[in-house]
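Each structure below is given as structure tokens.
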Structure I
Amino acid sequence: MSSARRLRGHDRIVVKIGSALLVEKGSLKREWLQALVDDVVSLAESGSEMLIVSSGSIALGRGILGLPSGPLKLEDSQAAASVGQIALAQAYSEALAGHGKKAGQILLTLGDTEERRRYLNARATIGTLLRMGAVPIVNENDTVATSEIRYGDNDRLAARVATMASADCLVLLSDIDGLYTAPPADNPDAIFLPEVPRITREIESMAGSAGSELSRGGMKTKIEAGKIATSAGTSMVITSGKALNPLKRLDEGARCTWFPALASPASARKAWIGGHLELKGEIHLDQGAVKALLSGKSLLPAGVTRVDGQFGRGDAVTLRGPDGGLIGRGLIAYDQSEAVLIAGRNSREIETIVGYPGRAEMIHRDDLAVEDALLA
């Protein structure tokens, strides 16, 4: 198996787990979960930062509450999610604790990955948990999400989380071992595809519908997740999660379909910042700040000489040097009114000036796109 098609060696891996793999007849499959966590910890110990996007709260909660099978009313579904999420988080926490690891719970709604201010908050929380050595356990916030504000499936949620976290690999554990030219359950002549270099219309047409009662997704949503992930620099792999230790099995050559990234996460993110966002203001820099940015550092308030425009935290702004020349673009960590107050000041003064312990960087280097011509 090519080293490029192994999990070990990836810097940051997001693993998505479907309800049908984790919950059976309303009860948690504890042996399966423990084996999965064993795999996650093994990869973490080999140097990969690990995140888990886990379904299962509604399926588990309906079992705990004794709700009947079949479609649930919205309020019943949300109640089941509320109960199930506590049990699910506890199960992950206990399984990871057995390895000396901490679990951090993150519940997201659609707006958390679509609105830049909330996106930055969620991204920062994920980054902080990873730096502290914790394993973020992410799920859609089914207790409050309605049909109008939900993802509707955790495949796309996992892809959004992977791009938000700048992960270089997304693993979709499924009830099928990869992509076929047609649904293999319906067509015995379906051909298995071990790699999909690029998602085309032909590839999209191969996707079937939802695969089980517990799953809201199916191959269609997995292909949509692949489009999101690969365009943002994240490689994706689909493999079966039915057997114990699915990540170990994948790393040892289990059947799967790989979707290679079209760029690196960092370059894809910087391309998005550099060319796809509406600019709301301008930040003027001194020469020291320009030099720092060109060497790959973040923008600190001390290097800012002037702030123009009206913008909020998370908006895109232009960066200009002392002569007015374009330096790049970035997502700013402060509202315009706060940026004006801290411009030219030491980062240690931020809390005194704005009244709360804000971030030391006005724009973090991960949220900066410097002009290519200046780097040449």
Structure II
Amino acid sequence: MQLRYNYRLHPDADQRRALARAFGCARAVFNDGLRARRDAREAGLPYLSDGDLSKRVITEAKKTPERSWLGELSAVVLQQALADLNTAYRNFFACLSGKRKGAKVAPPRFRSRKDSRQAIRFTRNARFAITAGGKLRLPKIGDVPVRWSRSLPSEPSSVTVIRDSAGRYFASFVVETSDEPLPETATEIGIDLGLTHFAVLSDGRKIDNPRILRRAAKKLRKAQKALSRTEKGAANRQKAGLKVAKAHARVADARRDFAHKLSTKIIRENQAVYVENLAVSALARTRLAKSVHDAGWSRFVAMLEYKAARYGRTFAKIDRWFPSSKLCSACASLADAMPLSVRSWACPCGAVHDRDVNAAINILAAGRADRLNACGDRVRPPLVVARVDEAGSLRGAA
């Protein structure tokens, strides 16, 4: 399994200037390639192949006075920028032809020096290295200090240097990791995600929603007001914008930290984990959009999925149309309606349910039933319509 390991970088002034030039060179190659393909399309010419495009915007462009400064940067970085453009076009064409599943992919757009995120990528061909002193050696940039929060499990195949909107630099290493199965446990868990509580577990535990964005709203509002009072193009506006970006970065970091800690704890304690397949993009278009985005369900579920695969756990998503809240976990009877305002309800069988705990128990039961048995079939056979000759009983049968 390939994973990314991110570390904070602390380049000095000269290295920051060198990285800024590298970001600009990669951005220029990307934009030149996109412009060449658009011009060819408008002129009715055939689609430029990857090789021809590389020759035009890198090899031949270096010989011109307008792009001679491309030679100051490692050629691998320029090739990787062009590879990103080619990948973007392939994804766009696959979306048009129906081969790519998921959300629609737009055609690639031009990159701007004002984009909040700038990045360049070095592969092994670029001969980046980690020095004996723990610094990251980048060609034509220098030895950049790294804050090592943990050791790399193997030799990285590539490293991406990123500058985010808050002005921070990060090194993202791609490494190959082997599976590390944890000792087996007998416990399995169903998880019902929500807003009042971030997660309700089938064993009755309720995880409070941290509401990280809501808690930071006062500081964000103050920083945003200070930004709105500055004049466009002024130096103070750049400083105020940086304060806003740093405030949002702290919110994102806190949300990511919470999701990592909770997902790791759940994976370590349970052999199997089942969650609902929520339509987060649809919920984010309702009046609860701010709270839905603040919860960060999608990232949390993605963490559960890859950690389960790495540590030998079972993970599955339940159909989003499964009536987990309206179904009685004791007698399996289905209630007619269950508004969101109803937080607890009584079943005619006599069972009294907490809405969220009952949903988590039903998710656990549905996940167990949908698992494959040793023969490769589902434990619970799917519902089928009876044939005409099967309905009723035979005449004369006892």
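Bear in mind that the values in this text are calculations on the coordinates, not laboratory data. If you're wondering where the values come from, they're calculated on a predicted model, not measured in any experiment. Cβ atoms are built from the backbone, for glycine too; each structure is taken alone.
What to note about this one:
- When distance in nm of label points 7 Å out along Cα→Cβ at positions 21 and 181 is computed for each of I, II, the largest belongs to: II
- When mean projected area of the Cα convex hull in nm², for residues 53-220 alone is computed for each of I, II, the one that comes out at 16.7 is II.
- Each of I, II could give Kirkwood radius over Cα pairs in Å, but the derived value 22.1 comes from I.
- Comparing mean count of other Cβ atoms within 10 Å over residues 13-20 across structures I, II, the highest value is found for I.
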